Structure P
Amino acid sequence: MSNSADYAYIIGRLRALETQFPTSNLVERMIEAKSSDETFRVLNDLPFISGSIGEYSAAEFQKVLTHATQKMISLLLKMSPSAEAIRFLWMKYDFHNLKVSLKARLNERGYADVSHALVDLGSLTAEDWERFVLEGKTPSLTEGLHETLVDVAKEFERTGDSQMVDQLVDKHYLEETLSMAQTFKSPLTIGYLQRLIDLTNLKTFIRFKELKKEAIHLEGILLEGGRVDASVFIESYKKGYEELRQLLERKMHCDELALVLEEFLKEKTLLSVEKKMSELLQSYMEESKKMSFGPEPVFAFFWKFENHMQILRTVLVGKLNQLPTADIHKNVLSL
């Protein structure tokens, strides 16, 4: 395992690369542009994207952002003293593709129906997942992905409910990622994942309440490993949001959850929940600025990079769908 001082070189490089991230002024230019094509062309002003646009149109922006992410992953692998210590950073893409492919298989949909949702990132290619969807040929999976596949298949056979795929795959992903972070003894990463688990449990609670699902279905979906015990959500589920709010006010580590719940009760949309979650996690990740050694700043850098990619994606989707400027502003995270 690498010594924390071994990361000095890569951290210095990443500090320089951060200066190339999109600024609030650039995002504003994209939002205020007169057309989606004009918005798309603004991406040429970003060093890590410039030169990748080529003959792509605005509607193909996802290919450009994916290519930029692929280049960033390759760069991190090349510079990092331990590839294993940072591999979990893009493990999410394998779990995302597993989720998309499983839902396609369970709902008997073809590859054309889901190809747009697959991401050509992670340890497995889009072609691997294409064969899985079309032929049922299972790709060479890691132990964690295989366990997830088996668990989801069993649950579907038991309930016939394909809607639980998202929650079950996310459950496996977050619990495996937390286990990896604990193995590498990364305090920043562990703290981030514990918060994400708590916030994900709250989002699941809200989703289940809005869908009027039975409490028994919630128990098998809630995640373990957060700072707030899953029992908090189970105890208050039948009584509702007010009971949960009171429970959160009485317990430690629940301030962020209370803020998200308050935001939902005000806006009544899951989009508002996800945005508030992202804002709180972004605030927590600012702690990485205090760290100069070890893999934590690498994790923080890639997290910020992906966050900026998501902001660009949100703006481009809004422009392509001809949303009013005010609506795009409302959906975009602040930098």
Structure Q
Amino acid sequence: MKKKYTVTDRLITIITGWMAGIIVIALAVWGIYTIWGYYTYEQTNDAQVEEYINPVISRAGGFIVAVKFEENQLVKKGDTLLIIDNREYILQQQQTEASIQKSEAQLQVLESVSHTLEKTASASKAQITANQAKVWKQQLDYDRYQQLYNEESATKQQLENMKATLDVNTSDFQSAQDNYDAATSRIEDIKAEKVVVAAEIARLKALLDRHKLDVSYTVITASYNGRMGRRTVEAGQMIDAGETLAFIVNDETDKWVVANYKETQVGHMRIGDSVKVIADAYPGRQFKGTIISLSPATGSSFSLLPPDNSTGNYVKIVQRVPVRIRIDGNRKDIAMLKAGMNVNVYTPKGQHHE
């Protein structure tokens, strides 16, 4: 019995044939495009977006008084991020300022004492001159009376009086000389003490500058324009100096991609080559880039435990060479690329090099 096909069956057959043809054509186009891509580009999907992510580190310890940022917040250079209780640091600063005032007052006292001693030394020097004149005159009188006594023209009592007066004047002269020497010696001692006090003032001023720095460290500000990362601190929390409090993504520097190409792919790559970058997050958006450096060694060579092929268990594995690529374009256009995003990188083959 002859089988008859209905109109519906013929229609289904035609549609199925067209669909199969479209699929075959689509697969062919996709295969040709893929082969053309592999022939035209050195490509890898082992690549990530990188940018500078710096920690916000406290240079002073203490209790956090206020947190002035939220997660993912845009901040400008100089914006206050955290405030630490600064009362202890201010007290240390005030104590040092008081010590400086005390040392400066002590220096003024030494200056006054030094001026007084200089006047005393000047008076003693004048007294030395006067007493020296008295001794000289009394010595002449004594010599004359000694001659008169020898000629029996003066009595022994008169000679003794002259001798006593000469001794008194000589003693006064020596006393004035001793006072002058003591005053000048004390002046030298005061000068030495002034040097010590001046050095102490210099040390205290340096310490005061340090305390002022400590006070300034209690207000933590953004070092540059950027975006804040995850917030892990809260007001009332006790922190230590050197502790990492947050992370900030630097918006003032370029973004770049680290593409880990196979060692068989980098033979013709050079610094300055242009590349095409497509992020997994934005498959319909194409970014341009430029190769700015190639790693001096493979990634495994920088690992914590680099392989040692001399152990006898050698298995040849294709190594990866990190290539650093700067993302070109307007900063606003590339702002959508975030650190850590996966991207596909395409480097055209056959680029001309000088």
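Read-outs: derived from the displayed coordinates by stated rules, not from any lab. If you're wondering where the values come from, they're calculated on a predicted model, not measured in any experiment. Cβ atoms are built from the backbone, for glycine too; each structure is taken alone.
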- Message: Given 29, 15, 9 as the derived value for semi-axes √(5λ) of the Cα gyration tensor in Å, for residues 229-300 alone, which of the supplied structures P, Q does it correspond to?
- Response: P
- Query: Quick one: helix-only ellipticity at 222 nm (-39500 (n - 2.57) for each DSSP H run of 4 or more, over all residues; to 500) came out at -17000 when computed from one of P, Q, so which one is it?
  - Reply: Q
- Taking mean projected area of the Cα convex hull in nm², for residues 109-204 alone from the coordinates of each of P, Q, which one would give 7.3? P
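Comparing structures P, Q by percent of Cα pairs over 40 Å apart, which one has the largest value?
Comparing P, Q by percent of Cα pairs over 40 Å apart, the maximum is at Q.
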- Message: Quick check on the output: 10.0 is mean count of other Cβ atoms within 10 Å over residues 21-28, derived from one of P, Q. Which one produced it?
- Response: Q
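In terms of relative contact order in percent (Cα under 8 Å, 6 or more apart), which of structures P, Q is highest?
Ranking P, Q on relative contact order in percent (Cα under 8 Å, 6 or more apart), first place is Q.
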